[in-house]
Structure I
């Protein structure tokens, strides 16, 4: 549910803590704490705040997108999950989309496709779809990504299979899909010859 500034003002009262101050305090808490549980909780909160466009001006001031991108390179799977979820929640905003692309976010998000946490993978696929522009499409629909989506499209997990199928249908050419299938055939043949 999206909120309005008037609603926030009513809820916090005349002398309540402002949204910017609150977001600043949790970003500072994330940066200052060394406790993993606290970092996870703060990042999960920021990812949830990323749903609401009323927070976007504050996110820009606080460089929250950079924080999310930095966390994609962490070794903590929960931080990665919340970070890519946060990016997914706000990357339809044209400024954030451009920030993610310009900051080298696409390769970091592509790496999330091989993470063990299912929510991370689903958020990564969705984020990549949202980031497709005429300028970024070539970087997003590389042969390894298309081949990965082909594998995902055969998953027993319907949510993953459907999302990957949508990616293939909406963003990939028939030629790209055929090249990826060719890679899969070669890999299968190589595997078969190694076993015999």
Structure II
């Protein structure tokens, strides 16, 4: 399945949240226990830049810096630039079959890289929205697709990418089920 359209949708919803970030909020804690909002936003910028660079870096260990994102005087513009670069890099259909090294996770085809980026974007968009107290409105189908992918990952926790799963009721929204699956408490404030 080509996840690029779902990824674009997730990026649009996340960009709507990012556009509401004020400079005085950048030091707030986030549901990502180790990151302030500044750190989380910088992570998203870093990921967008590195995923884009990975499309042409090949499969050998390379100089792609997965922590290279920097936030300047206008963090929203920094995010928008990095996101645009990511989208352009993954626009050609040929990138879906191209093998690329994704951080410490290994070598994958571009189609898997897009899926990884998609999950990261949906979850971190929620993290940011919770942090600044604004609505986060990805549609249920988008959240259900992300949850379906996540359920392929082992439930052994914690791992470097996911924390201990949080229990939620069976009738919870797809978004709440997703964030709980990756170790976030949907009631976080």
Structure III
């Protein structure tokens, strides 16, 4: 069950088998069914999760009941409310399984222990956080300056798997557009081919 995690780590830094064994002792495997919540708004995020199998989404619900999807997490991705995880403050987000999932969870205490026992992982997590910051900034600029069609094209080029596995209304929410706009864009792109 740790194959993807080992691959993700080794993609960024060298890691010995002994160091990987230490990692395995600090993660808790968890299976989730579709529609189960890993985190609910108002709870404290006790774990950060690595997705070995499946798909999750992180989202919030506004005062009018509208959903706003912050992130999808596919195999090989991490998901958590890092603010809540690191500060022990209540989360503003929900994390829900969109498919049956197999996760590797790590608590804050285990995280700290892991970084102490395997210092090379500091670099791994720094690289991930840098990449996340860059992606977040690009998404924010895109949300402010790109057309709905440009946002959709960026998504299908960057994450083609997502479109096959995520319902269209969730894609629209992630892009910050209406379902009708997404439907129109998809129709227009089909007729252009």
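What follows is calculated from the coordinates using simple rules that are stated; it is not laboratory data. Quantities reported herein were computed from a predicted structural model and do not represent experimental measurements.
One of I, II, III was used to compute Cα extents along the principal axes in Å, for residues 61-148 alone, and the answer was 32, 28, 17. Which one was it?
Traced to structure I.
Which one of I, II, III has P(r) over Cα pairs in 10 Å bins from 0, in percent, as calculated from the coordinates, equal to 9, 37, 39, 14, 0?
Checking each candidate, the match is II.
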